[in-house]
Structure 1
Amino acid sequence: MAPGPVSSDPFAPRLHVYTGDGKGKTTACIGLAVRAVGAGRRVWMIQFDKGYDGTNEHYAERKVLRTLPRLRLDPTGCERIRPDGTFRFGVTPPDLEEASRGLSLAREAVRSRDHDLVILDEVLSAQQYRLIREEDILDLLNAWRSDGQAELVLSGRTRLQSVLDAADLVTEMRKVKHYFDAGVPAREGIEY
């Protein structure tokens, strides 16, 4: 997908990308979602590879996001956080099934005319971890460019120049120092 000319129309929908190896990509998505809801906009947020078994809400932000009017939240993915706070790595067939479910929701969301902001949280990481393909993301962008009316946000680690070139805004979170490197596990209310 070649980058298009940036429209001077201040109300034209834009493509945002939040990427990098640093902490804060999902936090930026959540902040934008809250801001949009506060402005009366309708938001659809789909989280990729962030497990949800239908009852477990250990991602603390979901407790608040689910209470917001005009915000639809669809977490997808199998559980990756272990009881001790460490992460499960690797790709299993159920991980691929959940990624496929997330893509199906994303296709519906980018074509929807019922939302003003669509956030595909960690969709770019899902591609990096081989849960979905680059072509899947580019197909989503093409569908959004032709059918979508909403602002679109993609987050996650990526090296896809095709996505970076297509974006109107790219913010890179860069890790300078992180306590994970000293063995500190993920903490509720801070990392999840």
Structure 2
Amino acid sequence: MTNATTVTRYGAVAQTLHWIVAALIVTQFVLAWTADDLPLGMHKLILLARHKSVGMTVLMLAVLRLGWRLGHPPPPLPAGMAPLEQRLAHATHAAFYVLLFAMPLTGWLMSSAKNYSVSWFGLFTWPNLIGRDETAFAWLRGTHTTLSWALLAIAVLHMLAALKHHFWNKDSVLKRMLPFTTTE
């Protein structure tokens, strides 16, 4: 087993999960924003079904990601990083994990409260978590929307921080998550 102090970058599994989830989150925003602009009809329902399928995929990958992370700690942050930056980095990552679970779960609960099925790409249907409840639906819809804006804000902060580390600090923070690069 490699000594944890010698690990300077994320491994291939962590990188793959990171970039797949990132791409799926972008896909989720595109699907949701596109569906919001459509009148009720078949095209909107198809987009929402895809949104739900992708959301459940994110939930399944979040479980894998968290399990992987628990068994494979991330490389340490650069030694010269300010304590406040280190705390912000840890808080941002914790918020991402919370949101990667909370977003799909609130969406699933919201669909359940409306008695709308959540299918996974037409292969199977997830069970409803709660019974039909218009009050719960309204609350969950508002919560899901609020969480989506929080996710967007944290993602932008995360990207800006990575770019700051790469271009301003000139350290390896960004490169350690990029495939096909080295941190040396």
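Computed from the coordinates by the stated procedures, all read-outs in this text should not be read as laboratory data. Just so you know, these numbers come straight off a predicted model, no measurement behind them. Cβ atoms are built from the backbone, for glycine too; each structure is taken alone.
When volume of the Cα convex hull per residue in Å³ is worked out for each of 1, 2, structure 2 gives the greatest result.
Quick check on the output: -22500 is helix-only ellipticity at 222 nm (-39500 (n - 2.57) for each DSSP H run of 4 or more, over all residues; to 500), derived from one of 1, 2. Which one produced it? Clearly, the read-out refers to 2. Between structures 1, 2, the greatest calculated value of distance in nm of label points 7 Å out along Cα→Cβ at positions 74 and 122 is seen in 2. Work out which structure the value 37 belongs to, where relative contact order in percent (Cα under 8 Å, 6 or more apart) was derived from one of 1, 2. Comparing all candidates, it corresponds to 1.
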